[in-house]
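I've put the structures underneath this note.
No lab work stands behind these numbers, since they all come straight from the coordinates. The structure displayed is predicted, hence computed values, not measured ones. Cβ atoms are built from the backbone, for glycine too; each structure is taken alone.
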Structure I
Amino acid sequence: MNKKLRYRVLLQPAAEGGYTVIVPALPGCISEGDTKKEALANIREAIRGWIEVSKKYGDFIPPSDILEEMVEIAA
């Protein structure tokens with residue numbers, strides 16, 4: 001059975017439209033998409049590729065990165 005990993009992703013609206021998505025725990029793991037749904041599908045594929053290459057070369061694969069808190073302030 002495959003181990004499930006969860007990573008935090010950051011979606012940034014692109015100036016020309018769509019989204020750029022990065023995975024802070026996986027250096028260089030970045031993707032984009034015209035819609036939020038497409039961007040998330042693309043980053044899943046990029047994460048799979050990142051992990052596959054890391055396994056091939058025996059590199060460290062960070063464990064799941066799911067700790068996150070949101071802080072709201074009045075401005």
Structure II
Amino acid sequence: MDLQHVLNFAIGAVLAALGWFARQLWDAVAALRDDIRTLERNLPVHYVRKDDFVDAMRRVEDMLIKIFDKLDGKVDK
């Protein structure tokens with residue numbers, strides 16, 4: 001076996017390892033994209049949007065203010 005065969009084998013082995021690593025990265029990125037798509041689809045189902053939460057809290061705060069005003073009116077009498 002001469003030096004050229006050894007170099008060809010070494011370069012082939014390195015390129016095969018790099019190809020395997022690149023394929024693993026490609027598959028991982030594809031799986032990550034699928035996970036993100038699933039998460040984007042499920043977000044509105046599991047979580048409340050910020051605007052909806054702010055509106056709901058505003059209504060609760062208005063009700064609490066009315067209750068506190070009534071209680072203050074009861075204390076004065």
Structure III
Amino acid sequence: MKTIQMTIDEPLLAEVDQVIQTLNTTRSAFVRQALQLALRRHKIAKMEERHAEGYARHPVEPGEFDVWETEQVWGEQ
């Protein structure tokens with residue numbers, strides 16, 4: 001693990017300190033978890049972007065998924 005130094009405004013730090021007390025954790029652990037979550041969200045956003053670009057380049061053709069319509073029946077409700 002590597003030690004880093006960062007700048008954070010005091011109101012945000014005060015809020016973090018309140019939360020970490022509630023969670024019974026440390027600033028470092030909280031920041032690590034927040035960074036991991038931010039990286040996951042970034043990765044998902046990039047995948048969604050690629051997905052949309054793929055459909056923009058190759059749009060769904062009419063009738064392309066008709067074969068699956070019978071699979072959507074969930075029975076009597």
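To test your reading of the models, identify which of I, II, III gives 14.0 for mean count of other Cβ atoms within 10 Å over residues 4-11 when calculated. It must be structure I, since only it matches.
Looking at mean projected area of the Cα convex hull in nm² over structures I, II, III, structure III comes out largest.
Can you tell which of I, II, III yields -34000 when helix-only ellipticity at 222 nm (-39500 (n - 2.57) for each DSSP H run of 4 or more, over all residues; to 500) is derived from it? Value -34000 for helix-only ellipticity at 222 nm (-39500 (n - 2.57) for each DSSP H run of 4 or more, over all residues; to 500) corresponds to II out of I, II, III.
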